[in-house]
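Below you'll find the structures, each written out as structure tokens.
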Structure I
Amino acid sequence: MTERVAQIIKDHAQDGARLREQFFADHAQAVAEIARIMAVSLAGGGKLLFCGNGGSAADAQHWAAEFVNRFMLERPPLPAIALTTDSSILTAIANDYAFEQVFSKQVRALGRSGDVLVAISTSGTSPNICAALKTALECGLITVGLGGGTGGAMREYCQHALMVPNNRTPLIQEIHAAIGHLLCGLVDYYLFEAVAELKPFLEQK
């Protein structure tokens, strides 16, 4: 390994570690609140919808799998759907209408008032993500956005937002991955280990 390669590895690791530590120091309360909102939705018979493009599509599929199967805790499966995985639906909508609608039409078909849509975009400018969030609001879903920088156009449609203050896509995605794992773990905590903490919010529904 050359000195240059070693420096590239060191710089990336240090930049990521600093960003991760600062992000969660600044946004711990928001992460906890979003997890609680997701848990309340699930406890009330709702479901979670996830969408994103590219690497964010992989995150959507990954997190939906953690909820439907399990995360760290042995517990019943939880209803979650990645809107990125059905190739027939995606290609039919893109072919017959527009790629901009590949998620919004699924939100309108599958989403119900009180469900939670988690939309993931490192840039915040993806038209299909903005359309999905806008449709979700129209249908009474709770909208959560994971983005980067200032959040871009998607920020307007996010009732709850976690924006990583950086413009480097790989670093934003690394923080998104950590957020996703925390949301999975905290939802399990609220639903199966600390129901008393959730009860006041369930009574408000």
Structure II
Amino acid sequence: MIKFFGRWDGEGVIVQDPGLKDYIILTPRLVPKRYGRFASNRFHKSKCSIVERLVNKVMVPGHKAKKHKASSGHITGMNIQALRIVEKAFEIIEQRTKQNPLAVFAKAVENGAPREEIVAIEYGGARYPKAVECAPQRRIDLVMRYVTQGAYQKAFKKKKSISETLADEILAASAMKSESNVLAKKHDLERQADASR
């Protein structure tokens, strides 16, 4: 039977959020890598495994608020290094919780996915913020961004490794703890959307 990294099976994982049920894909793959062969197909990343999407985001996490931060050597675009980081993070999650790390990660994605965000609408030269509902694929994209950027921020020039900070971030989001970067960003986004109705 095929399992993620030859160890973890996503078969028993249940996604509670009905909006994300079709987008959190836990189809087992030995190596979660498709080499971008479907990258040109629109919305095809929704059919990709959630672990593969995390690995891709670890490779290229993006920058925060248009300020390009210095890399600590992890943001290299090297897939094998990103796979090792994610595998080690899943090992740490399994050691701490004694649960399937895929179930913990799926719960973290559910908890951290924002329901609303704001867009700028222009009327006669003036810009106004407007609250809009977040599409399911975008919700997962935002969670992946916040998880990886939060992990890199906590690992940069610190003693903790990126695998440890990634595991911490996932565990904090799954347990709804306040130190999670994901939940802080989600609450901030939803608060702004609520204020601009």
Structure III
Amino acid sequence: MTVFDLLFIGAFLALVVALGTAAFVAIRGAHQRSFTIVRRTGIASGLYFAALVAVSTVTPRRVVPVNAAQCFDDWCITTVSAVRIRSGSSDSLRVVLQLSSRARGITQGERDVRVYVVDDRNRRYQPVPDTGAIPLSIRLPPQGTATTTRLFVLPTGAGNPALIVAHDVFPHCCIIGDAESFLHRRTVVPLQ
């Protein structure tokens, strides 16, 4: 957890308390005071999101090489290898991923994680569904690892494929400096 995670948690709790207070004050009949609370909360929220957008737009894209772990707290995912098989009008790209846990005393997993591939034209390719593949959400024992694969089908002309690891939108979209925050360039693993 970073200082920006803590800042987001504090700002979110302050927002909830402020809006709750404004609603309570409005119910009691002090509409002007309620409006003042809502206005100040709106200004503070606007400043927070202005900082989020500013940081997102000036921060360069992070490039992670193959065999380097991307960690989210104690859960990590590593792109071990990628093999592209060229054939006709489409290519197959098989990516080997290693999931690992740095936790020492608890079972660890990520519920909302997914991967996809983008090419040099920023076209997005989802993995081919494979019921036999180990899911990315697998729970790992302390210090445990698991290896899985994902298959992507790309058009033959798709150049410079790169893997992106993504989570559900909230709360990542709203954390200053998070690689998945609003307008932030996503972290990529070049596959060639």
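To which of I, II, III does the computed value 14.2 (mean count of other Cβ atoms within 10 Å over residues 35-42) belong? The value was obtained from structure III. Comparing structures I, II, III by distance in nm of label points 7 Å out along Cα→Cβ at positions 27 and 91, which one has the largest value? Ranking I, II, III on distance in nm of label points 7 Å out along Cα→Cβ at positions 27 and 91, first place is III.
The value -18500 for helix-only ellipticity at 222 nm (-39500 (n - 2.57) for each DSSP H run of 4 or more, over all residues; to 500) was derived from one model only; which of I, II, III is it?
Numbers: I: -18500; II: -15000; III: -10000.
Answer by label: I.
Quick note: the coordinates plus some simple rules give every number you see, no bench work behind them. For clarity, every value in this text was computed on a predicted model and none was experimentally measured. Cβ atoms are built from the backbone, for glycine too; each structure is taken alone.
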